[in-house]
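Trainee: Heads up, there are several structures right after this.
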Structure P
């Protein structure tokens, strides 16, 4: 296993997650949504703390993989296996949300909030299904 050379203090996914969370916290703070601001700050700062801890030399496999701070090919392979399982769970849950949203919309009538909820659930499920198919196509072509 070769270790990779790192140019940044965090992995690209963590830079995106921390930046997006903190930017959204600022936006929700400006809009006056204090609970969302608090949650987004906790997510951003928590992600930053765990990513930095995972970068330490003595960090465990568990911490590095859960923090998306892969050190080598072995970490990357373990992380991809875990993400594959999470992807299946996410896809199944998105279809559960589609079913629940459709049942909710049917029970309360087609009110605007119910229709929006149903549309968002369908969009989420559709996007995950497309991502799943695309990812599988990429993996199959590489092998």
Structure Q
């Protein structure tokens, strides 16, 4: 039976492998070092990883990276949703719903009123369906590339 629980000690090598396998695309490769940086050092507010476990093995997750936002001059706790994935053999609306229910429970328990996300097309639909999130800001930034140090 699949259960959702907070992962207290993230295995970054395993997480990167499962994430890469879950996306199953030639151009998508998750790096253990990038995941560790994001979860442990990037914003300094901590990360909660909600893992889906089946018979002791991790099959998916969503991560809640601690952030802060300033609303009307007040600093408020927030989370940023990142790294949602489930291995293809296990994907179902029920499992996705379980992850999002746990996100909602944690936000309520921790009095977090703000959720940030930079979702891909699929995740945007899931965020809207399960958390009732809607785009606050559509932002298209011009991409600039140059040789190192020449911009």
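Since every read-out is calculated from the coordinates, none of them should be taken as a lab result. All of these numbers come straight from a predicted model, not from anything done at the bench. Cβ atoms are built from the backbone, for glycine too; each structure is taken alone.
Trainee: State the single structure among P, Q that was used to calculate distance in nm of label points 7 Å out along Cα→Cβ at positions 67 and 115, giving 1.3.
Mentor: Values: P: 4.8; Q: 1.3.
Derived from the structure labelled Q.
Trainee: Could I ask something else about it? Assuming 156 is volume of the Cα convex hull per residue in Å³ as calculated from a single structure, say which of P, Q it is.
Mentor: The read-out comes from structure Q.
Trainee: Please state which of the structures P, Q yields 2.8 when distance in nm of label points 7 Å out along Cα→Cβ at positions 107 and 131 is computed from it.
Mentor: It was calculated from structure P.
Trainee: Which one of P, Q has Cα extents along the principal axes in Å, for residues 83-122 alone, as calculated from the coordinates, equal to 34, 21, 13?
Mentor: Here the read-out was taken from Q.
Trainee: For the read-out FRET efficiency 1/(1 + (r/R0)^6) of positions 59 and 75 (r between Cβ atoms, R0 = 30 Å, to 0.05), a value of 0.25 was computed from one structure; give its label from P, Q. Don't skip to the end; give the middle numbers.
Mentor: On the way: P: 1.00; Q: 0.25.
Label of the originating structure: Q.
Trainee: Using FRET efficiency 1/(1 + (r/R0)^6) of positions 51 and 99 (r between Cβ atoms, R0 = 25 Å, to 0.05) for the comparison, can you identify which of P, Q gives the largest number? Before the final figure, lay out each step's value.
Mentor: Working: P: 0.10; Q: 1.00.
Once FRET efficiency 1/(1 + (r/R0)^6) of positions 51 and 99 (r between Cβ atoms, R0 = 25 Å, to 0.05) is worked out for each structure, Q has the highest.
Trainee: Same structure, new question: Using distance in nm of label points 7 Å out along Cα→Cβ at positions 19 and 91 as the calculated read-out, with 1.8 as its value, let me know the right label among P, Q.
Mentor: Value 1.8 for distance in nm of label points 7 Å out along Cα→Cβ at positions 19 and 91 corresponds to Q out of P, Q.
Trainee: A value of -9000 was derived for helix-only ellipticity at 222 nm (-39500 (n - 2.57) for each DSSP H run of 4 or more, over all residues; to 500); which structure in P, Q was it taken from?
Mentor: The read-out comes from structure Q.
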